[in-house]
Structure 1
Amino acid sequence: MKKFVNDVDTMLRESLGGMVEAHPQLLRVEFEPTFVARREAATNKVALISGGGSGHEPLHAGFVGRGMLDAACPGQVFTSPTPDQMLAAAAATDAGKGVLFIVKNYAGDGMNFQMASEMLEIDNATVLVNDDVAVENSTHTTGRRGVAGTLVVEKAVGAAAEQGATLAECKSLGDRVNAATASMGVAFTSCTVPAAGRPTFDIGPDEIEIGVGIHGEPGRRRAVHMPANEIVRLLMDAILGDLKPKAGCEVLLHVNGFGGTPLMELYLLHHAASTRLKADGLVPVRSLVGNYTTSLDMAGASLTVTLLDDELKALWDAPVHTAALRW
């Protein structure tokens, strides 16, 4: 295994330190317990807190900042953060209007965020993101997994919170965006967790994993590699079959890389997916292409579609300034 590592036990701490050093006007980091928060705490707004295992960067710490999250709680690689991290983050970011936890639907994340919610003496609520249409049950989650659609939820709710929405309004909006969002991914290679030092799973040189999870967990089936247009057809069949959009519906198309796929290929996927949407009578009016919810060094990508209305378009277009997103 060749990676930029000094010591696997200190890798996360060193990485977070480097992130904050690179964005000193935006971020600060606390350790023991660990969380990343806005450099300047926001006032008179709902505090948005997310988190999960590291290895999916820039999710979640890269989305801390104006217009998105107030704090992110990173666990070790592919390991859920602990309740004390959420409690510390909530205490540091509470601005008098309550706390909203945005949680990907994995067993460890769900359990630990629920424990924090029950222990927290501040008004709080939770949005559970489960946008992955590839699988209904796995050993990592109860029901559908939360994947790249988490970014869409964080962006929409982050904009609403910045504009003064109440805790109940932010919770309702997050649930609505989640219900309007569906994702599915495909992997060409495994990822390599630094502590393990070897690929998480074995896959042949001519094989692909259809419906892979962002930790490398399997999806619907293993198949022989095929042209990009055929891969997009399989993913979009599942996504649109889940959302069942009406003809003429405006949509957001998010093409997300898993960390090891060139941007050239991601834009090729966007072209194929956009062509498919238009052929089905849908109108892609917003796009996001790049590595946003990764799986360390995995080669592969996911497609996410969100059904939009005027409110969601305005929230997507609202100003945001984070390490990974800015407009």
Structure 2
Amino acid sequence: MDWNTGAALFPGQGSQALGMGADFAQSYPVARETFEQADELLGFGLSRLCFEGPGHELNQTAITQPALYVCSIAIWRVLQELLPSAQPAWMAGHSLGEFSALTAADALSFEGGLRLVQARGRFMQQAGELNPGAMAAILALDINQVESLCAEASAETGQIIVLANDNCPGQAVVSGNIAAVDRLIERASAAGARRAVKLSVSVAAHSPLMAAALEGFLDVVHRTAFSPPAVPVYGNVLAQPLETAADIKTELDQQLTRSVRWTESMRSIIDAGAETFIEIGSGSVLTGLMRRIDRSKKRVSLNTVAALNAFLESSA
């Protein structure tokens, strides 16, 4: 493939699965060493939870976030070792995946990124316990409709609900207080949504309810060293490339409480010339979203050793 028109994408929460990264750790020393390094830095067996579970522990926000980060970086390191020419022209990560993208772009060390995502997951989980909330997926309504319905549900309940993720045309996620989310689901169904359903989370991510997580998280952000990314990393908040260390800190200052503008980010990368999108990590959520954003673009998910081998053969 032509890496000059390639973009690397890194998944976020919701892409986790039992066994993620295990085949890479078994097949490649660099992946195994990445998981071992994470276990040592964190002080517990993250690798065991990724490979064996139990699932209810892996799905806890404080565990899920470092798990996804480590899995993505392990796969990224394998790709770099096997194919040193693999230098995408652009990168982006969905929510938590933004930290994986920054590490892959040499803007953030592996250790620094792991400390950040550990703190992010821990403080988000605590905020969810302090201010229980909900999230819901809304299918087949446009973003303007969803935002209008959020405003109506908020006005009717006197509680918070906002657009959390603009994932692709026809797929949005809302986040906020439980009563407001329940009202939004009713309104969305009445407005013709194909589906309006709560997600299995107790954390109202990317909403003002995450304000309780900010102080602790930002303390870690501001003690973390960042460098200008070696390749453009498109941020979630402004859907534009982060070019300096200051840009990154500004982005992360807002990331917990602002919407993920994924559709806009992907269209910005397409406008810059991207033709192939390679998802690096567990699952294939982001390549699925790209199919809805622009099905003319090539999509590859490097989520298993078999998928990586097939990609390497096609790239030879």
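All of the numbers you see were taken from the coordinates with simple rules; none came from a lab. Since the structure is predicted, the reported quantities are computational estimates derived from the model, not experimental observations. Cβ atoms are built from the backbone, for glycine too; each structure is taken alone.
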Source structure (of 1, 2) for relative contact order in percent (Cα under 8 Å, 6 or more apart), computed value 18:
1
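Distance in nm of label points 7 Å out along Cα→Cβ at positions 55 and 279 was computed and gave 3.6; which structure, 1, 2, did it come from? Intermediate values should be presented prior to the final figure.
On the way: 1: 3.6; 2: 1.9.
Only structure 1 yields this read-out.
Identify the structure, out of 1, 2, from whose coordinates helix-only ellipticity at 222 nm (-39500 (n - 2.57) for each DSSP H run of 4 or more, over all residues; to 500) was calculated to give -16000. List each step's numbers first, then the result.
Numbers: 1: -10000; 2: -16000.
Derived from 2, not from the others.
For structures 1, 2, calculate distance in nm of label points 7 Å out along Cα→Cβ at positions 15 and 271 and state which one comes out highest. Display every interim value, and only then the final one.
Values: 1: 3.2; 2: 2.4.
By distance in nm of label points 7 Å out along Cα→Cβ at positions 15 and 271, the leading structure of 1, 2 is 1.
Tell me which structure, out of 1, 2, gives -0.30, -0.67 once log10 I(q)/I(0) by the Debye sum over Cα atoms at q = 0.13, 0.21 Å⁻¹, for residues 255-302 alone is calculated.
Answer by label: 1.
Name the one structure among 1, 2 that FRET efficiency 1/(1 + (r/R0)^6) of positions 183 and 247 (r between Cβ atoms, R0 = 30 Å, to 0.05) of 0.85 was derived from. Numbers along the way, then the final one.
Details: 1: 0.85; 2: 0.20.
The correct label is 1.
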FRET efficiency 1/(1 + (r/R0)^6) of positions 79 and 95 (r between Cβ atoms, R0 = 35 Å, to 0.05) gets 0.95 when computed on, of labels 1, 2, structure 2
